[in-house]
Structure I
Amino acid sequence: MNWVTTGEPTIQKQRSRWAVRVAGYDAATGRRRVRQLGTHATKKAAVAHQRAVLDGRAGSDDETLSAYLREVWLPSKDARVEVSTYD
């Protein structure tokens, strides 16, 4: 699905949490879609995430779980485990 952004990220209250969302549409069908970029317990955290998305530090299409594990999580465990476990 080719998804096209039509606006900037917005913050909305969703029950007892704050959600960061961005509006767009599916280029193949033309149907409106809203992509949720994250939920947060406080509005302050949601605003920080919104700023990170606007600055290009979060919310990109290449942001995947495997990239996070490889680039952030695994290096943080390097000094805490044996070499054989790390490998």
Structure II
Amino acid sequence: MCVCDLVRVLGMPQPKISRHLAYLRRAGLVTSRKDGLWMHYALAPAKGRFHGKMLECLTCCFADVPELARDAKRRGRSCCEPGTCCE
């Protein structure tokens, strides 16, 4: 997911989101790759049983946590798709 997607979905400033993603990356919870000017992030593969259970919970919690469901709905299409802001 591109940082610009997270800015749009969460309605937070880009520097704040990037800073928190850096914390998550250092903790080994997300991976990142650079594509030109854009940074893309993904959940890191589970490194242990506890981490695996956390990821499992995330995959089934969207219907039960209103904030997660709202964010998933807001995400819609990526801004990095053809004809959008990141091109």
Structure III
Amino acid sequence: MVIDGLVKAKRAYYTRYNRIVDYELIMELHDSEEKWDISFMCKHLDISRAAYYKWLNSNPSKHQLEDEKILFQIQKISESNNSLFGAMNMY
């Protein structure tokens, strides 16, 4: 997906989302039976090892926890009404 043409906020979201996917991939491959080398993966994914370890050892912020609760409620309401509400009503 090309993100250069997106609005700045969406570009930032996708960049952050893709980075988290990369971190999760590194963690999964390192924890697998093959025990991939973290330095090797970080180098080829263009991620600093420090950034990976910071992500690995971080705790979710208050804001992230609140967002997760809201997302859970939105999903719960959406499922109970077969997604009949539009975005404005959900908001």
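Where a number appears in this text, it was derived from the coordinates with a stated rule and is not lab data. Quick caveat, the model's predicted, so the values are computed rather than measured.
Summary of computed values
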read-out	value
Entry that produces -21500 once helix-only ellipticity at 222 nm (-39500 (n - 2.57) for each DSSP H run of 4 or more, over all residues; to 500) is calculated, selected from I, II, III	III
At a computed 14 (relative contact order in percent (Cα under 8 Å, 6 or more apart)), which of I, II, III	III
